[in-house]
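Take a look at the structures listed below.
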Structure P
Amino acid sequence: MNRKQSGLSLVEVMIALALSAVLVLGLAQVFGSSREANRLQSGLARVQESGRVGMEILGRDIRNGAYLGCAKWASMNNIFDRDKWEGKTGASDSTSGQVFNLSADSAIVGYNDITATAGDLSAMGLSVGTDPGDLIEKTDALVLQGAGPCDGGKVVSYNESSAQFKIEDATSCGLSQNDVVIVSNCQNADLFAISNVPTASGANKDTVTHANDVNTDNKLEGSYGGSDSEILTFYSKAYYVGMGSDGRNSLYLRQLEGASYVSHELVEGIEDMQLLMGEDSDEDGSVNRYLEPEDASLVESRIVSIKVTFSLTSEENITLAGDQFEQDLESVFAIRNRL
């Protein structure tokens, strides 16, 4: 009697299982590759975004560097008295020394392959170390100083005998007693500390005084009664690579705020910053050569552009070899106020 076979034979079952295993393995490999690709793309995007943001922030300040209103740096005068200012504010000697040295040569200064604190960086309270905000050895740093905008700083009148300016609106500019400011017109510029409370009510509202209790003298170099005169804020800041709060290298900004310098962590994952200073050696408005910061032949007052290179790394090990992704990003920024 003939019997019909039903179901699958053992051989067929084994073949089906083998094929299923191959398919599952293939799907797992595809899924794994897709996941690794997504991790790589995500890490690459974060690295590129960090570089873009860092360049945008730094580039904005470089392009606006060496600003002094419509005055020329050769006309810069300084009556700021560091000792008197320290007594009024409690600022450290190094901090006031940094402010005191404003000039065309100190408006834009680079530091090359830092191995120890030097010059302006030491005056800003920075040192090489492993604590958050400390400088990273063998990286470059950039110091920028000059005048910044002051809403309401236009001079309405100037009484030279009483050392008093009347401006449009001291509150809009955020001016306070003992702030270091710059008054500028198209012939002269003077740096001084404010000796009064500019936002006081009554007759002294919007008055800025440069008395000799925080300055060497109450006499300025320029005559500032004209319509082109204005009070400008003073800035002093450094961009550098420092130890981040999470143990990774980060781009930092350290700037003068009131009577002290304060550090701000800006962008994580920037392992190194290298600078090349573009010098206009014949003063024709274009770069003749690029030199490393602190090159003995570099004239800081003739720097008209800066080439910045960031070395960036991903937060995680995302490459196929199990390493961090690394990328260099380079940009060149012209200093508009020197062109």
Structure Q
Amino acid sequence: MATDTRVAAAAPRLTLRSGNQMVVEWALRAGCRFFSGYPITPASEIYREMTQRLQARGDAALGAPDEISALCYCIGASQRGVKAMTATSGPGWALMVEAFQYALMAETPVVVVLVQRLGPSTGGATQGAQGDVLLAEFATSGGYTVPVFAPSTPVECFTLAMAAFNWSEALRTPVVLLSDKEVAMTYEAVDLAALPEVPVRARPMARAEGYRPVHFVAADEVPPFAPLTGALKVTVTGSAHNKDGWLRKNDAETLEVLRHLEAKIAARASDMAMVAPDLQEDADALVLSYGITSRAAREAVRLGRATGRRLSFMGLLTLFPVPVEAIREAARAARRVVVA
């Protein structure tokens, strides 16, 4: 029997991939050249795959003695111009928090993949949970906003890892990719060739002449990165500082810098807003959900519609900054909102 080669050639090339593996896939496409981590379930697959694949192509992957060191190694690599990522779960995230807020204060891009499991403390390493949402968002003293993205499928792990890297670089800020055990360790059929090609963001470098580490005019501007050539001395600190990077606590310029850390993210909140809507114009209720729970919520909406109920659904891919306008628009006609 003859085979139609045109059909065969066009067929999708499906392969099984987990959420963790899809994070790795995009990290490598995005130009990540440094990974450091400490093995912890359910994020260990990212540790293993990043280590193997980075080392195979001559890039750097370090097994750290602890999670504090892992994130600090990533921050150091990023400050030397290399895109960097780490991955952990609840207990490791608790250790990373100080280094994470150092990255925020020092305006150092880095991606942290936080794969949630049952807590508190050691909790249940192989039990899925979604209890780290507020811990991810409010990990910094002072209550500063950081971008948090939450996938619900392996493909979304890819697209949101893409968003995490690009926004981290664009804003010069740490970003959290908030996965969970079920999303991270679930395998699904994926056509890798059909995944979107997105331009990899390059870092804009400042000129050495007249360089100031925190140069901006409007509070929501993002300073260019330090030039990495020549003998230019650059001051970086996690303490309150002025635009030259020197420790200052009470002068007007330091207050400008602190306001700027929030303003640069707030000004781009609408651009960062990503949702997965499935709306009905005449819906009585809007169901909001995120992460692995949104898959069950979406199915519940489908079953409810089959019985005649008028329901809308919206999955939140961006958790913070909260996609206020998208939620408000979706909820405008609904009599009630259900958060699942």
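What follows draws every value from the coordinates through simple rules; no lab data is involved. Nothing here was measured: the structure is a model prediction, and the numbers come from that model. Cβ atoms are built from the backbone, for glycine too; each structure is taken alone.
With respect to mean projected area of the Cα convex hull in nm², the largest value across structures P, Q is given by P. When mean count of other Cβ atoms within 10 Å over residues 103-110 is calculated, the result is 23.4; to which of the structures P, Q does this value belong? Only one of P, Q returns 23.4 for mean count of other Cβ atoms within 10 Å over residues 103-110, namely Q. Largest in distance in nm of label points 7 Å out along Cα→Cβ at positions 231 and 327 among the labelled structures P, Q is structure Q. Among the shown structures P, Q, from which was the value -11500 of helix-only ellipticity at 222 nm (-39500 (n - 2.57) for each DSSP H run of 4 or more, over all residues; to 500) calculated? Only structure Q yields this read-out.
Where does the value 149 come from, among P, Q, when volume of the Cα convex hull per residue in Å³, for residues 135-238 alone is the thing being computed? That value comes from structure Q. So distance in nm of label points 7 Å out along Cα→Cβ at positions 63 and 279, computed for just one structure, reads 5.0; which one of P, Q is that? Attributed to the structure labelled Q.
Consider the structures P, Q: one of them gives 3.1 for distance in nm of label points 7 Å out along Cα→Cβ at positions 87 and 111 as calculated from the coordinates. Say which. Going label by label, the one that fits is P.
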